[in-house]
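Below are structures written as structure tokens.
Readers should treat all values here as calculations from the given coordinates under stated rules, not as data from a laboratory. Nothing here was measured: the structure is a model prediction, and the numbers come from that model. Cβ atoms are built from the backbone, for glycine too; each structure is taken alone.
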Structure I
Amino acid sequence: MYFSKINSGVLYMLIASFFFALMGVFVKLLSSSLGVLEIAFFRNIFGVALIGATIFSSPLKNKGGKIGLLFFRCIIGFLALLAWFYNIAHTSLADAMTFSRTAPIFTAVIAFFALNERLGKKGWAAIFIGFVGIIFIMKPSGLTLKITDIMGLFSGFGAALAYTSVRELKKYYDTRTIVLFFMATGTVGPVLIALADRFLNMSFFGELFGEVTMPYGINWFYIVCMGIFATIAQIFMTRAYGAARAGIVSAVSYADILFSVLFGMIVWSSFPDLIGLFGIILVILGGILVAKEKI
């Protein structure tokens, strides 16, 4: 019985990883004609509608409290999402996905210092392996980092802060409430930033995240595909964590990097160079070893 639960959890996470990578494909396709803010807006408004629909059939049950932490999780998660989408637009899909998947490694470090969670020698070795992998992917020139490197690191670190916050928030709020607030922030945030860029002449946002333009033609098809695949991925990821231990599921989740490499080869004929590929392997290995510590 136990092994059947593990098998179903592994299968669900493999499906989720496939669709997360497929979502990344459509984010990258959209980035050729739309800005990061618009892509984030459409990605999140799809989720708001979906979760909003579930509330009618099953009302939210919230204890309440920790409202400051809830807003922190929403804002930091939204900023991490923007950084991730920026990297998808400006680097290979495989590199962008690998940076985002450093979140479990950062989470282990944050949990050690902020939550006093135990981390043995094997755990620290896994973290070291993961960070060495990050260096191989970035291939820094001296002490200089590219903007994509900074965005990539923040996409992982910001997501780690958000995930760590959720551990505490789940004691006070329905999981759907946490996700709904996050996606609502991801819907309203791009609008506020776009308005600030337009009326307050804050051109920094436009230069960084691209100008806001109306989607046209095939972009609408890409937007629908992005929303559908992201939703499918979220559903199967949720099922995976309910069917097997978190450590096992987290280890399997690194399959989205492999799927991203595959899609990059098929759609854009891109493949990481040997140094970058070695870095990707190290990040995957480090993440799996961190997850194994939690099994």
Structure II
Amino acid sequence: MADELELRLLRHFVTVAEELHFRRAAERLFIAQQALSRDIRRLEDRVGTSLLRRSTRSVDLTDAGRRLLPRAREILALHDLALRELREDEPLVVDVVDPDLTPARVLDAVRGRAPEQEYVARFGRTGDARANADVVFDRVSRPSPDVASQLVRLEPLAVLVLEGDPLADQDAVAFEDLRGTRVCSRAGGHVTDGWIDATAQLLAPFGIDPAIGHPVVAGGEELAQHLSLRGAPILTLVSQPAVDGAVLLPVVDPIPIFPWAMTWRRDLDHPALADLRAAAAELSAINGWLEAPAGAWLPSPESRSAG
């Protein structure tokens, strides 16, 4: 047995033990499921015994796992308390996904509202790139007991089409117009895990497979290049910055909505968090961001909450 246990491995073990489900645990931790499985195996190797029983249908704790769980929670609680006490003067790290999106507007607003606080922007999109931020913007597709959230904006979707495309002459694009166009939903700085899940739900009834033949690209120049080479419309948000050679059109019939939310660990007590939440609420109220059009489409589970 090794002499030391890594805190990261213990945190991952506790999360799996609470969820008894690797996919849900990975989503809570903002890491890939394969990486989580590797970490659990690494911890088991370190302690010299199995901690979890896995099958194709279930995950359960072994006797050793049940003995380790309360101790692991105690160790992590003391570790987190010590960090909070030491980090009172540290900045709040906020993952805003991309510098040109709704989350970045919230960050700009709080910097004007609370100039004495320090906020550090991070531009991640999926998985491990977002794991170390204090606050993360995305959808809350699967609520978790140890993660708090605040809905920020119900943002309508749009499409980028090439200038000269027959769709470019329209005022809006109906989803029926996209059938057979091999529309791309994986290009753009807005593409997060929550976006991928939402657009898969949206496109499935129209017979559109979002995973076919489209690389993940970001940035205006890359979007312009991708659109020029492929010719396929790119599904995006109404806040999408201008792209050379492209026209941005709203999507209708139905009007699809992406529910932006910010999330943070429920035990986060950083003093800058309150100002960030207040700035987001103020922007939402001023701009009517939480008002969805009649007949709007939302992904599940948000659609059930809206209903």
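For mean count of other Cβ atoms within 10 Å over residues 234-241, the calculated result is 21.0, so let me know which of I, II that is.
Considering all the candidates, the number was obtained from II.
For the read-out distance in nm of label points 7 Å out along Cα→Cβ at positions 170 and 218, a value of 3.0 was computed from one structure; give its label from I, II. Provide the component values of the computation, followed by the final result.
On the way: I: 4.1; II: 3.0.
Answer by label: II.
Suppose helix-only ellipticity at 222 nm (-39500 (n - 2.57) for each DSSP H run of 4 or more, over all residues; to 500) works out to -12000; of I, II, which structure was it derived from?
Of the options listed, only II reproduces it.
I have 27, 25, 20 for semi-axes √(5λ) of the Cα gyration tensor in Å, calculated from one of the structures I, II. Which structure is it?
Working: I: 27, 25, 20; II: 38, 24, 17.
Going label by label, the one that fits is I.
One of I, II was used to calculate mean projected area of the Cα convex hull in nm², for residues 186-225 alone, giving 2.9; which? Write down the numbers at each step before the final one.
On the way: I: 3.3; II: 2.9.
Answer by label: II.
Computing relative contact order in percent (Cα under 8 Å, 6 or more apart) gives 43 for which of I, II?
This figure was derived from I.
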